[in-house]
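What follows is a set of structures for review.
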Structure I
Amino acid sequence: MTHKTPRRQHRGFTLIELMIVVAIVGILAAIAYPAYQDSVLKGKRAQARTALAELMQQQERYMTQRNTYLAFSTAAAGAATFKTYSGDSATDPAYTITAQACPGGAAITDCVQLVATPTKPDPKVDVLSLTSAGVKSCSGTEKTTNPKLCWP
């Protein structure tokens with residue numbers, strides 16, 4: 001006489017196994033999401049630096065043609081002549097760019113300062129600026145501790 005042992009069929013996952021997977025995914029997400037956000041901000045900053053450099057080239061061309069730089073404080077004022085934002089879309093830019101006379105009392109005919117202001121918060125770098133004299137700066141919290149974040 002043969003004795004048959006009942007077979008237990010396993011179907012799916014146990015609740016403990018699912019909870020372990022959920023915990024692991026949660027830990028990975030907690031680590032990966034801030035790194036992703038930081039990476040996105042770095043990309044936006046790079047776009048802003050590129051936009052500032054391109055706009056400075058346009059300002060220099062304007063200067064050679066008219067013997068003055070062009071100051072503007074809104075996109076509408078400079079839009080006819082220059083690209084006043086960073087990124088691909090004027091309707092949702094990462095940074096808006098303005099132009100003004102350099103600090104210290106310099107006239108707009110002698111020196112221009114371009115200022116890129118983020119449209120979404122970026123506390124580490126915040127506002128980027130570039131002057132026609134080549135002075136680069138930013139106003140964020142990492143300005144003194146990690147200046148390479150502003151202008152690598």
Structure II
Amino acid sequence: MGTAYGFSTLWMALGLPSDGTIVTIDPDRQRTDLARAWWRDAGIEDERITVVNRKALEAFDDDDPTLAGPFDFAFIDALKPEYERYLEALTTRLAPGALIAADNVLWSGRASGARPAEAGDRNTEALRAFDAGVLGDPRFKSTILPVGDGLLIASWRG
């Protein structure tokens with residue numbers, strides 16, 4: 001979730017096995033069109049990356065067939081208040097042992113409490129709830145790596 005300009009998608013595509021594919025979700029067609037051009041420049045064939053230009057939760061709720069899975073890996077880097085709902089939408093679509101990675105989970109130290117958050121900061125509140133929820137969820141074995149702005153890694157026990 002959260003293609004933006006496709007930087008993370010590009011790195012994942014470059015590491016795919018020869019038969020691997022990616023489905024990426026972002027409602028902003030202008031950004032994903034730019035991303036597609038950069039993927040092509042990098043030599044990634046169009047059929048290796050499917051772009052769903054919709055809001056992720058709407059696409060999941062509508063049972064978009066592109067999102068049926070099963071997925072071996074999911075990367076979440078989109079609207080922070082929706083992280084928990086993205087994860088729940090994914091759980092029925094994950095292969096056993098699948099990995100989830102969620103970016104920005106430390107939120108410059110605000111989610112961990114290392115730095116103060118402003119009152120009413122929805123992103124910080126959402127990330128705190130997401131982090132605690134995943135770390136305490138017996139369906140996952142998870143940890144947070146303090147790299148960049150924090151990367152949560154969770155293995156689906158499915």
Taking distance in nm of label points 7 Å out along Cα→Cβ at positions 54 and 94 as the quantity of interest, name the structure among I, II where it is greatest. II
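I have 0.70 for FRET efficiency 1/(1 + (r/R0)^6) of positions 30 and 110 (r between Cβ atoms, R0 = 35 Å, to 0.05), calculated from one of the structures I, II. Which structure is it?
Answer for the origin of the read-out: II.
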If helix-only ellipticity at 222 nm (-39500 (n - 2.57) for each DSSP H run of 4 or more, over all residues; to 500) is computed and equals -9500, the structure in I, II: II
Compare FRET efficiency 1/(1 + (r/R0)^6) of positions 62 and 134 (r between Cβ atoms, R0 = 30 Å, to 0.05) across structures I, II and report the one with the greatest value. I
Quick check: 1.07 is what I get for Rg/Rh (Cα atoms, Kirkwood Rh), for residues 70-117 alone, calculated from one of I, II. Which structure matches? II
On mean projected area of the Cα convex hull in nm², which of the structures labelled I, II is highest? I
Ranked by relative contact order in percent (Cα under 8 Å, 6 or more apart), the structure on top of I, II with the greatest value is II
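No value in this document is a laboratory result; all are computed from the given coordinates. Source: prediction; values computed, not measured. Cβ atoms are built from the backbone, for glycine too; each structure is taken alone.
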